Structure P
């Protein structure tokens, strides 16, 4: 169990993206299937990254790949809830980024789920870590 002092609210995040739930997102217990939370985390990260000038996730030979993920659940989300995903960068290293993501249902300021992702910047051909280019790093710092 996560210590309650670690639980976040909307004010702790820098970037937001609204996500609609769908009927088929629910599992047999009538709440969001756990895999959907990771899809939502991935979606808010991608939405933020697609907004960074000079970063072309579709064509670049240098990309971010996922090295680690995790999720803590605090309250149920289910269809037809509206989800707002909040993101902030917890750590920005030379070749990696750690994201802290909060999911909030409807207009609730209390977090429903909290996740983390670690991305490593690599060369697609060699699969070797690379230093994050300074312009991209500067853009990412806005979300710290």
Structure Q
């Protein structure tokens, strides 16, 4: 067993090849640290140290999805920012690195999230469920 150190409060996790080397990498939403961490797969079941990307002060990333948001064939990170009721997108800059977050109003405090083309326009849409509001929000190709 190997343990990798995250930032405070790792809340959600995804496995996806972010640097397009055919090996799954680890993406983790570190809720209490208000950042997203990426561990690149070094091969043979080992990973690099965490590289972090801020999601904004006290934003509390509670939800996490990874999908190609901007149609460049690279997986981007989508996070639900619970305390700000926003959805943040970090675009993949290539080689497993990501740009600064861009946030969109969600209408709910996102705790669950999925990405799919729900309106048939061949572009990814973000669907988020809120905490204690009995609703979901659909953001068409944000």
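Laid out as a table, the results:
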{"quantity": "Comparison of P, Q - label where relative contact order in percent (Cα under 8 Å, 6 or more apart) is highest", "calculated": "P"}
{"quantity": "For helix-only ellipticity at 222 nm (-39500 (n - 2.57) for each DSSP H run of 4 or more, over all residues; to 500) computed as 0, the structure of P, Q it came from", "calculated": "Q"}
{"quantity": "If mean projected area of the Cα convex hull in nm², for residues 25-88 alone is computed and equals 5.7, the structure in P, Q", "calculated": "P"}
{"quantity": "Structure (P, Q) behind the derived value 0.99 of Rg/Rh (Cα atoms, Kirkwood Rh)", "calculated": "P"}
{"quantity": "Test item: distance in nm of label points 7 Å out along Cα→Cβ at positions 41 and 57 calculated as 3.8, pick one of P, Q", "calculated": "Q"}
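Just so you know, all these numbers are worked out from the coordinates, no wet-lab data involved. Just so it is clear, the model here is predicted, and its values are computed rather than measured. Cβ atoms are built from the backbone, for glycine too; each structure is taken alone.
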